[in-house]
Structure I
Amino acid sequence: MIEAFLNERGLRLSPEKTKVTHITEGIDFLGQNIRSYNGGVLVTPSKKNALSFLAKIRELINANKGASHEKLIRVLNPVIRGWANYHRHISAK
């Protein structure tokens with residue numbers, strides 16, 4: 001059905017990049033997981049995105065082991081704020 005719609009417009013899906021699934025299973029898109037939940041849409045950070053974020057935080061903490069608390073906060077704040085701002089429109093659960 002989707003392929004026919006796209007073919008009419010001269011477009012095609014790439015089998016390597018395309019996964020057709022039911023929305024209840026959820027999809028990861030641009031670092032967010034989108035799925036149907038209790039009749040609505042639930043958007044959360046994807047597991048991969050969250051793990052990558054935690055790894056970045058861990059890396060920054062390890063790289064600044066001898067730093068003062070104040071310096072560590074100055075290093076971490078922009079990273080945390082950036083991640084939070086990127087995901088600010090998602091569902092909070």
Structure II
Amino acid sequence: PRLAVFFENADLTRFRILLTEMICEAAEGPCSYSGRSMSTIHHGMGIASEDFEALVGALRTTLERFQVPLREQNELIRIMGLQRESIVENP
């Protein structure tokens with residue numbers, strides 16, 4: 001619920017595709033991210049540190065639910081953390 005406001009008008013199909021590309025590229029996979037920069041996409045959204053932490057928490061919960069090994073969970077969380085400064089406007 002806390003994060004729902006940020007996705008109210010989002011094209012969730014496109015979002016999933018771009019998120020997959022971003023993670024795949026950041027993990028040095030065979031993908032290439034085709035979206036706009038993180039700072040451009042999130043500019044003006046007023047995302048606070050607490051919002052980002054809520055997203056990371058939701059991601060962790062999902063990874064645990066799907067029994068992703070802890071090492072891979074931590075790597076994905078690390079990759080997400082690299083984008084923090086480009087996403088959070090209200091630290």
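With helix-only ellipticity at 222 nm (-39500 (n - 2.57) for each DSSP H run of 4 or more, over all residues; to 500) derived from the coordinates and found to be -14500, which of I, II does the value describe?
Source structure for this number: I.
Match the computed value 0.25 of FRET efficiency 1/(1 + (r/R0)^6) of positions 24 and 64 (r between Cβ atoms, R0 = 35 Å, to 0.05) to one of the structures I, II, and report its label.
Details: I: 0.25; II: 0.95.
The value was obtained from structure I.
From I, II, which structure was mean projected area of the Cα convex hull in nm² = 6.1 calculated on?
II
For which of I, II does relative contact order in percent (Cα under 8 Å, 6 or more apart), calculated from the coordinates, equal 18?
Numbers: I: 18; II: 37.
Structure I accounts for this read-out.
None of the figures in this text is laboratory data; all of them are computed from the coordinates on show. This one's a predicted model, so the numbers in the text were calculated from it and none came from an experiment. Cβ atoms are built from the backbone, for glycine too; each structure is taken alone.
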